[in-house]
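Have a look at these structures, which come just after this line.
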Structure P
Amino acid sequence: MKKKTAIILGATGLTGSYLLKLLLNSNDYEKVKIFTRNSTGKQHSKLEEIVCDVLHLEQCANDFIADEIFCCIGTTKAKTPDKKLYKAIDFGIPVTAAKLSEKNKINTFSVISAIGANAKSSVFYSRTKGEMEQSVLEYNIPNVLIYRPSLIYGKRKDHRLAEKIGTYIVTALQTFMVGRFKKYRAISGQELAEALFLGVKNTGHRIILRDTF
């Protein structure tokens, strides 16, 4: 079987860093490209690091060649209170990546969205995710996998107090979240990375909820 090349956007984040380890250790991949604003200093025979302003991915279009894209980009209201910048990150980066994926005939595009994503929502953050999903699906990419996790927890470089409190509450209630509430269960960055890694076996266009991974 031909070995694959993957691109990760957000490889220095919580989920992306776990995913990077999985891909580098997998025999299915011969190369893993990461697009970062600053060099990570990481060294691996399979790793290709492309220093690029991810807010302007078009400038790196010639390097955007792969079999699979994993878009793990995301921010929070607390980290990015400016709505214009928030949208440039959570909408702009994935949509530009999808555009380049179509242009460069990339086979599979996996992206992390969020529970409650809805392009018609009155809540800015849910609406932004919903609009991102809609726009990504408009591009001619054979396989598009959209993941809608609830709260993502784990050890981060930046300490988010509100998230820590939310994580404590949600994880304490995990056992009570059954049936239609199962999709609200929190998930660790490591678990989500594993779901992304295994999910590329799926084909077509799919929205994947928390209760299925």
Structure Q
Amino acid sequence: MEHQIIPPPEHLKDYVRYFWTLESNSAAETPKTFKTIADGSPGMIFQHSDEGSFYQHDKKLAPVFLYGQTTACTEINSPAVFSTIGVYFAPHVLKSLFGLKASELTDSCIDIGEIAERQGFPLASRLLEAKTFEEKSGILSEYLSLQLKQNEGRADTLFAHIVDRINRSNGITSLKELQQLSGMSERNFERRFQQSIGVSPKLYSRICRFQASLRQLRD
């Protein structure tokens, strides 16, 4: 299998951490099962195979799907030969870039290709026609730039800053201190955090600690 990563254009760096691609081109390969874990970020994936579609358990996944925060391990099954490109987003993107309530997509996904089509942007068909990783990432950047323009002013900079503080501390910063910094009551802080990020601040901090432990094991 071939894997690549490419950074986003400068104007999307507050929203996109990177683009990635994964391909399996050998007919000798067998169907794959990928296990996903909680990593603190939403994302978008375009998947294509002449041998069928990707499935999550018994659910057939759309050609281009947008997914929210993951809180538990899950499995995605793919054909033996496939091509994918994905976007790994910053945690606040569902609200700031797509105007969605992030909590509604936690442990779930939507057909973003269908939504883009209704907006007059044929995302799925253009990605299918593109030949190279660079072409595909350019199309994704074009669509995300359109979303950025349409949702201008919706970015919750306060919670983007709070999440950044939690990330930089590897999940050990004081949530009480962050809540007081926000000037909100504990209840409003938790509600706004969940709407912007998709999970509670306590769970997000736990995911950050889990990811920090994984990085230590890899190092």
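No value in this document is a laboratory result; all are computed from the given coordinates. Worth saying up front: this structure is predicted, and the values here are computed from it rather than measured. Cβ atoms are built from the backbone, for glycine too; each structure is taken alone.
Looking at structures P, Q, which one was helix-only ellipticity at 222 nm (-39500 (n - 2.57) for each DSSP H run of 4 or more, over all residues; to 500) calculated from, given that it came out as -12000? Don't jump to the answer; show the numbers that get you there.
Working: P: -9000; Q: -12000.
This value belongs to structure Q.
Given structures P, Q, which gives the highest value for FRET efficiency 1/(1 + (r/R0)^6) of positions 136 and 192 (r between Cβ atoms, R0 = 25 Å, to 0.05)?
Values: P: 0.90; Q: 0.15.
Top value of FRET efficiency 1/(1 + (r/R0)^6) of positions 136 and 192 (r between Cβ atoms, R0 = 25 Å, to 0.05) goes to structure P.
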Check your understanding: One of P, Q was used to compute percent of Cα pairs over 21 Å apart, and the answer was 52. Which one was it?
Key -> P
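For FRET efficiency 1/(1 + (r/R0)^6) of positions 24 and 88 (r between Cβ atoms, R0 = 25 Å, to 0.05), which structure out of P, Q has the highest calculated value? If you can, show how the numbers build up before the last one.
Details: P: 0.30; Q: 0.80.
Largest calculated value belongs to Q.
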Check your understanding: Where does the value 3.0 come from, among P, Q, when distance in nm of label points 7 Å out along Cα→Cβ at positions 48 and 104 is the thing being computed?
Key -> Q
Exercise for review: Compute FRET efficiency 1/(1 + (r/R0)^6) of positions 64 and 120 (r between Cβ atoms, R0 = 25 Å, to 0.05) for each of P, Q and report the one that scores greatest.
Suggested key: Q
